[in-house]
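Following are the structures in question.
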Structure P
Amino acid sequence: MNPDLNQRSFLSDSNHVVLLEDDDFLRVDLKSLLELAGYVVHSYSNPLEFLSTPFNFAPAVIVSDMRMPGLSGVNLQSALLEINRLIPFIFISGESTDYQIIQSMKQGAIDFLIKPFNSDQLFTAINKGIELDRAFIREIIFQKDKAFILKKLSPRESQVYELLKKGYSNSELSQTLGISLETTKQYKQEVMRKLELKSLSELIKFSSQLK
């Protein structure tokens with residue numbers, strides 16, 4: 001798992017908005033509007049500044065202008081994807097080319113608001129992004145917890161687990177591993193105990209959820 005996902009593998013009680021807007025007056029107005037609505041706002045006038053800043057808050061969404069100095073919004077989006085900063089993206093723009101709009105959507109932008117837009121449109125897009133990020137972080141937490149549980153298994157138990165998730169029976173395990181049926185059953189019981197599973201179907205489901 002990449003460093004940025006590790007940094008964001010938790011959920012805070014607050015909803016965070018990264019605001020990227022080079023127009024000082026608009027940025028201040030939007031920041032005030034969003035803070036009044038209860039969001040924690042991290043605002044930047046330059047996308048390169050945001051790229052160089054560690055960001056470990058979740059759930060979060062990025063609200064970005066398209067035309068900014070140094071780096072366009074769609075190029076910022078590309079740069080974030082390259083370093084696996086996977087945060088939902090919303091564009092706000094008064095001037096954008098068809099290519100920029102299409103490219104931003106191809107890269108996963110969840111909305112594209114044309115200036116001037118109203119606050120309800122912005123809040124709807126942000127809330128959608130927040131829920132997507134919340135689900136994303138929950139999945140990261142789930143995967144890390146499952147991976148941690150698997151580390152409890154000994155090397156032999158890990159072998160048993162790998163065969164069990166393929167549906168091997170006790171006799172097939174015994175033959176494949178070259179151990180007695182009684183020893184096989186003991187290893188199987190220990191695997192199930194450590195993984196806190198009650199049946200083979202639960203184990204197969206558990207393994208299918210891991211990425």
Structure Q
Amino acid sequence: MQDTFVHKGKRKILTEYLREKIGISDRDVLAAMNAVPRHLFIESIFEDFAYEDRAFPILAHQTISHPSTVAEQTELLMLKPGEKVLEIGTGCGYQTAVLLAMKTLVYTVERQKDLFDYAKTKFRELNLSPKFQSFGDGFAGLPTFAPFDKIIVTCGASVLPTELLKQLKIGGVMVIPLGPTNEQVLFRFTKKSDSEIEKEEFGAYKFVPMLKNTNL
């Protein structure tokens with residue numbers, strides 16, 4: 001597949017939808033959503049629908065999130081260029097690409113080997129360069145590279161992964177959906193100090209579950 005004028009036109013329409021209907025106001029987030037070719041991260045049978053606000057199945061019984069969800073999570077991170085971002089759940093690599101378009105340094109973890117391999121190939125094809133791509137347990141994070149300015153979790157955790165909070169710098173932000181399967185609430189945690197965490201709630205969402213260990 002290529003990125004044609006038709007695709008770019010559909011992305012522009014999607015971006016306007018995200019601004020007008022979803023309420024995304026961060027210009028850099030909107031620019032990133034407009035820049036990343038979502039259709040290149042999904043199967044070709046879904047290409048005609050790639051810029052609708054829909055989730056699609058990908059490998060390992062996972063999904064690529066709605067564009068609105070990707071944009072909302074990204075906006076909640078309040079990213080600045082050059083920040084170190086830990087992404088839990090690389091998936092097909094679409095969210096990673098959006099974070100890279102925001103000019104951040106992305107460290108990404110995926111527990112599904114099929115998806116890890118898929119994303120690695122996709123990054124190479126599209127000349128995308130996350131700082132580090134790991135096949136591993138998202139609950140463990142990447143302590144070797146900590147602390148991180150921002151952490152984004154793209155799957156729903158039943159409990160708050162405290163190990164990830166430890167890897168967040170003072171003043172850092174983590175965006176994560178929490179709750180039982182299909183009933184998560186999106187939260188933003190701001191680490192005020194080692195003993196003080198500010199919690200904000202941003203409504204109900206539906207994410208695939210965050211699971212421990214790796215899956216070959």
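P, Q: which one has helix-only ellipticity at 222 nm (-39500 (n - 2.57) for each DSSP H run of 4 or more, over all residues; to 500), as calculated, at -8000?
Values: P: -17000; Q: -8000.
So the calculation was done on Q.
Which structure, out of P, Q, was distance in nm of label points 7 Å out along Cα→Cβ at positions 13 and 173 calculated from, if the result is 4.5?
On the way: P: 4.5; Q: 3.1.
Comparing all candidates, it corresponds to P.
Between P, Q, which one scores greatest on mean count of other Cβ atoms within 10 Å over residues 29-36? Can you show the working numbers first?
Values: P: 14.8; Q: 20.2.
Top value of mean count of other Cβ atoms within 10 Å over residues 29-36 goes to structure Q.
Among the shown structures P, Q, from which was the value 9, 36, 40, 14, 1, 0 of P(r) over Cα pairs in 10 Å bins from 0, in percent calculated? Could the numbers behind the result be given before it?
Numbers: P: 8, 28, 23, 13, 13, 10, 4, 0; Q: 9, 36, 40, 14, 1, 0.
Answer by label: Q.
Starting from the value 35, 31, 23: which structure in P, Q was Cα extents along the principal axes in Å, for residues 93-188 alone calculated from? Before the final figure, lay out each step's value.
Details: P: 74, 25, 19; Q: 35, 31, 23.
Source structure for this number: Q.
For structures P, Q, which has the highest computed value of distance in nm of label points 7 Å out along Cα→Cβ at positions 109 and 149? Could you put the intermediate results ahead of the total?
Values: P: 4.0; Q: 2.1.
Result for distance in nm of label points 7 Å out along Cα→Cβ at positions 109 and 149 over P, Q: largest is P.
Which of the displayed structures (P, Q) returns the greatest value of distance in nm of label points 7 Å out along Cα→Cβ at positions 45 and 69 on calculation? Each step should come with its number before you reach the end.
On the way: P: 0.7; Q: 2.0.
Checked P, Q; max of distance in nm of label points 7 Å out along Cα→Cβ at positions 45 and 69 sits with Q.
Where does the value 23.2 come from, among P, Q, when mean count of other Cβ atoms within 10 Å over residues 61-68 is the thing being computed? The partial results should precede the final answer.
Numbers: P: 23.2; Q: 19.5.
It was calculated from structure P.
Suppose you compute mean count of other Cβ atoms within 10 Å over residues 141-148 for every structure in P, Q: which one lands on 13.0?
On the way: P: 13.0; Q: 17.1.
Structure of origin is P.
No value in this document is a laboratory result; all are computed from the given coordinates. Note that the structure is a prediction, hence the values are computed from the model and not measured. Cβ atoms are built from the backbone, for glycine too; each structure is taken alone.
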